[in-house]
Every structure is written in C-alpha cells, then in structure tokens.
Structure I
Amino acid sequence: MTTTAVPTLQDKAVEQPGSLQLFLRYLRRNKGLAVGLLILLGLVLFTAIGLMTINPKHAYPLAVATKKPPSLQFPFGTDLFRSRLRAAMVVGMWQTAVIGVIAGGLGTLIGVVLGFLSAYFGGKVDALIRTVCQILTPIPVLLIQVVIAGSLDKRDVTIFTMALIVVLLAWMGPTLVIRAQVLTMKERQFVAVAKLSGVSDMGIIFKEILPNLLPFIAAAFVGQVFAAVFASFYLAVLGLGPLREPLLGNIIWAAQLQGAFFNGWWWWPIGPSIAMILILGSLALINMGLDELANPRVRRTE
C-alpha cells in the first residue's frame, strides 16, 4: 500500500508578483495615470515614426506646394509658406520635448539641491533660500518670461534659449516641495539610527533620505516639464519663440497672423492645437497620478 505525502506550506513555492505585474495592477487602479501614459506613448510613437519617415527639410518654408488641404499626399495639409504640416508637427513636437526635458530637468535638479541644503543643514542657508523663494514666488512668472523673451533678438533665439528662459524661475516650486519633505523625513527614526551609527551627512542624504523622495522628485520633474512645455507654447503663440523653428506654438502663431480660419485654411492651426492639448493633457494626468503615488494618504489600494 502506497501513501501519498501531503504537501506542506514549506513545500509550496510562494509566488510573489513581479514589479511589472504590480505596476500593471496599480495602473488598473489609477486610471488617470494609465490614460496619461497611453496618450504620451502614442505621441512618442508618432514623433519617433515621423522622424524616421519624413524629410526634416519639409518642415521648413519653400519645401512643398502651398495651402494644400489634407490628402493622401499631404495627410495634415500644407501652410501658406509651403511647409508640410505633418513634418512640421513631428519636428515641432520633438523640439517641444527637448525644451520640456531640459527646462524640467534643470529646474528639478536645482530645486532638489536647494531643497536639501535648506532643510537638512538649516541655519543661515535655510533662511537665505527660504527668503529668496518667498520674494520670487509672488512675481508673475509669465510676465518675467515675456519681458525676457521680448527683449531678445528673435534671430538669436533657439530652442535652448527658450529652455533657459523657462527655467529661470522654474526651480522655486521643487525647492519648496523638497524642503518640506526633507524637513519631515530627517526627523524620522531611521535617520536618527543612521546618525548614531556614524553615517556621514552625505551618506544619510544619498542612502537614506533621497531614495525615499524619488516619487516626489519624479512628480516634481513631470510638473516642471508640464510648466516648461506650457511656457514654451504660450511664448511661441505670442510670437516670442524661435521663429525659424517649426514649434507647435509658432505654427499656430503664423496661422493666426495670416488669418487661416477666415481664409478657409482650417487645417493649418487644427493639428498643432490638438497636439498641444494632448501633450499638456497627458502630462497633467501623469503628474496627478505620480502625486497620488507619492502621497500615501490618497494612494489607492486594492
């Protein structure tokens, strides 16, 4: 007579869900973040495939026929200046992404450094940084950016100049957010244990506090990219951007200047406008989703 061994709990392998599975589960709960990522992925694919299939020269004037409506040959039509609008949108979205990443990255980096210096070391450094932020915060950022961009020679303005204009006051928000988080985190027990263990200040910052602030830093970065893209958009729409480049805002500004809607060239501003709405909408949804992920009080649970 044979006996069958009853499997015990120790014999059973406990399957732990992987990181990807946990992330997909969270996306099912956080619909806003999922929608934002899907829209952003679609925009990235549109730009990447476009850069591989278009001739970048067609994004600039005198490249193709003028004022052609959307067709198989010209899916997004052409404008008054004989630019292919599909090529212009692809190049413009790429340039907008460059401005957003550069300005958002620099603003977040400066904010993280100043936030840590202010909150962790305190004293006169904290007083100086906090005072500067309190003085600059009430100043309308749009007004400063318009004044600076308007004082520059339009022939010298590039997408990198736009990024620097945007980042001038972009560091204040991340500085105040990171400062507030570091102030609360440095009083927690694990930081006190690290200090008693002889860990240096740099070790505590980079090994103990910074890893716990990564969700806040990621949310701050996305927020800064959103602000940078929006700033570059409205500066270009006002005619203060790099006029030689096919930024989405420049396309809309030129269409408005030439009375595109009144002349029946409706396709000229429509495409760039929809693209900007999708870009800003996706970044806003991702930013709200990351804010929820970073804040355990509002984080959704299964």
Structure II
Amino acid sequence: MLNRLAPFLFVLLWSSSFIASKAGLRDMSPLLFVAIRMAGCAAVLVVLMLVTRHSWRPLSRWRWFHCAIAGASLNAIALMAPHAGMLLAPAAQIALVQSLTPLLTAILGVALLGEHLRPRQWFGLALGMAGVGLVVGHAAFESASRFQGLALAFIGVLGLVFGTLYFGRFCRGVPLLPGATAQFISAAAVSGLGAWLLEIPRANWTDSAFMALGWNTLMTSLGGMALYSTMLARGTAARASANFYLVPGTAAFLAWLLLGERLSYLAIAGMAIASAGCWLVNAGKRAPA
C-alpha cells in the first residue's frame, strides 16, 4: 500500500513546499530560510537516532561521506537556488522548471547507473520536456527578472539530479534513518555557509514564518524526502524522479487557491502535457538488463 501511495504523497508534499516557501519568504531571506529548515531537520533526526538508540555503524567505511555529498546536493543546493528564484518568479513556474529533473536523471542514469528504459518511457520523458518547455519558454520572454528566477531554479535542478544519481550509486544500502541524518547535517552546514557568505540574512519572526518553516521542515523535508529516498531505494532513479512532472500542476493549483497566482491557459496545457509524460514513465516497467 505504501509503495502505491508514496508517489502521490510525495507530489502533494513537494508541491505544498513551494506555497509554504513563497509565504515564508515574505518575512525571511531565502538562504536563511533554507538553512533554518535544514538545521531543524538535522536536529530532529539526531534526537530520533539517540532516542531510538539506532546504531551509527551503517555510516562507517566512508558511507557517511557519500550520504553527506548526496544530502548537500539534494537538500541544500537543490533548495537554495530555487528559493532565491522565488523572489523573481511565480511559485508554479519555479516548480515547473524542477520537472526538468526526470529527463536529465534518466539520460544520466542510463549512462552512469546502467538503468534501462523502454521506448514508451523515453517518449514520456520527451513529452514531459515539451510541456515544461512550452511554459518556461513563454515565461522567459515575458520578463528578464523572471528569466533570472527560472535560471536559478535550473541550478537547483542540477543539484537535484546530481544528488539523485549519487544517492542511487552510493547510498541505496544505507538504512533510512542514519542515512537521512548524515544527509541533513551536511545540508544544514552547506546552506548555513551559503546564508553567511551569499546574502545579508533577514528575518521577521511572524506566525506565517514559523508555520512555513514548520511545514517545510517536518512535512516536506523529513516526510517528502523520506518518501523520495524510499522510491529511489526500491526503483530506478528515472522512475522516482519522474514524479516531479506532476508537481507543477499541483503547485500551480495550490498557488492559485492559496496565493492568488493566476494560471494561464498556456500553463494549464503545458502542465497537462508534462503530467501525461510522467504517467508514461511510471506506467512502463523497467526493461530487463
């Protein structure tokens, strides 16, 4: 049951993070927002490790280093750049850029991890790419600042792709709790350093800031990334990342409902095409090696 529900829960949680972040960034600078979120995740997981008396032994023999690299990429670089981009572009369009993740992951996964995809899945990836390009291309020509925001979001995509492939290559055998703990400790360190070096931190401790941080820490980063790690451990990198094609449409609906962001017919068409691509990738079974 969890295997079937995991992709849908992940999409809902990851989509909601764009809305919570957009609300939280009204009161906090983006890199500080990410740094506090990562530090909160790390603190919760360290406490869980101590309370449940989990062994740190699965992180021996440099496995902690591999988890740290994956965590810094998946949870720090992948979030810092798009959070900065949200100051320049709508949340739904930032989410849409992130759905470039499946195509890049699939291409590199075949080359580096030896994963195999059927023609139907390749067609789904191309269809998803077309849906993303339809919306991103139009948005880029609308505004120079919006293009800069989308470019920052693409840097986050590169971090997410690298982290996904690195996790698939080096971290699949590490138990979830110690592995995630190492990942978030590393992400907290990297994002904290980024906030110190790359921006002038700003924080206005309002109720909405606390709620945005709480939701993104507990539900998205801990819950969502646990689901993503589970999907990576039990399937191919391409199929796990294909769920990002469903995020833009969900995020756009939530942004319209909760933030009042307008959704154009072009955006709806592009997100529908991208969602069809996701279905094709996930519907096709992994081809035999």
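Read-outs throughout are calculated quantities, based only on the coordinates presented, and are distinct from any laboratory measurement. Computed from a prediction, not measured in an experiment: that's the story for all the values here. Cβ atoms are built from the backbone, for glycine too; each structure is taken alone.
Using mean projected area of the Cα convex hull in nm², for residues 133-196 alone, single out the structure from I, II with the greatest value. Working shown, then result.
Details: I: 6.3; II: 6.0.
Checked I, II; max of mean projected area of the Cα convex hull in nm², for residues 133-196 alone sits with I.
For distance in nm of label points 7 Å out along Cα→Cβ at positions 181 and 221, which of I, II scores largest?
When distance in nm of label points 7 Å out along Cα→Cβ at positions 181 and 221 is computed for each of I, II, structure II gives the biggest number.
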Have a look at I, II and say which one yields 10.7 for mean projected area of the Cα convex hull in nm², for residues 125-276 alone, as calculated. II
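Given a value of 27, 26, 16 for semi-axes √(5λ) of the Cα gyration tensor in Å, point me to the structure among I, II it was derived from. Can you show the working numbers first?
Details: I: 44, 31, 14; II: 27, 26, 16.
Computed on structure II.
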Matching task: -20000 is the computed value of helix-only ellipticity at 222 nm (-39500 (n - 2.57) for each DSSP H run of 4 or more, over all residues; to 500). Pick the structure from I, II. I
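Quick check: 41 is what I get for relative contact order in percent (Cα under 8 Å, 6 or more apart), calculated from one of I, II. Which structure matches? Please report the intermediate quantities before stating the final value.
Details: I: 25; II: 41.
The read-out was computed on structure II.
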Of the structures I, II, the one that 4.7 was derived from, the read-out being distance in nm of label points 7 Å out along Cα→Cβ at positions 53 and 261: II
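Comparing I, II, where is distance in nm of label points 7 Å out along Cα→Cβ at positions 141 and 269 highest? Working shown, then result.
Numbers: I: 2.5; II: 1.2.
Biggest value here belongs to I.
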